[in-house]
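What follows is calculated from the coordinates using simple rules that are stated; it is not laboratory data. These numbers were taken from a predicted model, which means no experiment stands behind them. Cβ atoms are built from the backbone, for glycine too; each structure is taken alone.
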Structure P
Amino acid sequence: MTESPDWRARRWAATHQRIYDAALELFQRDGFDHVTVAQIVREAGVSVPTFYAHYPSKEHLVMQLPTADDVAALLATQPAELTVGERIRRAAPMFFAQWDMGAQLVRWRIIATTPSLRRRAAEFERTTAELVAGALPSAGVPAPGPGEAALINAYLAAFTTGVLAWADGNGERKIEELVDEAFDALEHRR
């Protein structure tokens, strides 16, 4: 009997989630830097090759990038006549609306409390900025020049700063408020 594509997809998703859940539990208990892939696979009940089929690295369990399609869809919800900064700013709450805030707080607390991941967040925000820049032409805006590319990077850095502040404060303040504060600081620089 052959497996149906739906069944395989469900099995893949269940394994993916099991690895993720096991890893986050270990990261919270022992600290990200003290957990090995061997411990994660043992806890999740999978093999090392299965782990790497699902995640390119241990860091990718917590450092998650949106897809180019996700970024393009989010930007497409914003009027093309707005500035790039305003489009990013207005898209942020829509992005957060997709989050399971409890699960995201756990993930971002791990990032915020692990110096190597905090530094790595800058790399991921630059990659996301490239996705934003790449999505603009398909959203009715010309490809950004160097000035707009720098602005996109600045907005993504402000976004990350706000999210890290939210995690540092253990989610006590609304994430939208903290990200808005970071955007405000960027827009009102002197």
Structure Q
Amino acid sequence: MLRSIGVTATEVRLPAHLDGLDGLIIPGGESTTLSRLMSLYGLREPVADLAARGKAVWGTCAGMIMLASEITEQDPVPLALMDVGVRRNAFGRQVDSFEQDLTVKGLGAAAYHAIFIRAPVIIRVGAAVDVLAALPDGRPVAVQQDNLLATSFHPELTADARIHRYFVALAGGPPFNAAAPQIDTPRVR
């Protein structure tokens, strides 16, 4: 998705790969695996330092779990960078995955079609955290705290690049313009 909007993307597997980056996306996947690999390869402190230096960090799905200051389970161990509490797999198993149109603060009036796959949900929001989107029942699913962004859903699975463009602007790229066309080439799911 980043390449489709003209951004150079670099895979990060080791602390040295963070050098020179303007932002970092901690992707979806398995949060326990992410946590263990970040510990094994010494990424916890460098990622925390990146965020502390004001660089943009975005966690999607499992990445949101990693950014949280607390989770309802004992494992994985989150990075505790964002003042939110999160419950893993809040909607059930893989077969309970769903799609939902959301109103996302700052992205314009058009609905954002979000895809939730074994998604976490935010159960506590700190005073410094801005809720950008919530489900119809009021549960937050997209939040921002200064240079940190977190989404329960997977924006990379849609053709709508607005959240990616928003993150790029947060990372010091071109300003986000909600009025500009944001739908890119359709993606295969």
Quick check: -23000 is what I get for helix-only ellipticity at 222 nm (-39500 (n - 2.57) for each DSSP H run of 4 or more, over all residues; to 500), calculated from one of P, Q. Which structure matches? P
Cα Rg over 2.2 N^0.38 Å computed as 1.14: which structure among P, Q? P
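State the single structure among P, Q that was used to calculate FRET efficiency 1/(1 + (r/R0)^6) of positions 79 and 119 (r between Cβ atoms, R0 = 35 Å, to 0.05), giving 1.00.
The read-out comes from structure Q.
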So if we calculate FRET efficiency 1/(1 + (r/R0)^6) of positions 23 and 87 (r between Cβ atoms, R0 = 30 Å, to 0.05) for every structure here (P, Q), which label has the highest result? Q
Distance in nm of label points 7 Å out along Cα→Cβ at positions 95 and 151: greatest across P, Q for structure Q
Structure responsible for 3.7, with distance in nm of label points 7 Å out along Cα→Cβ at positions 7 and 135 calculated and labels P, Q on offer: P
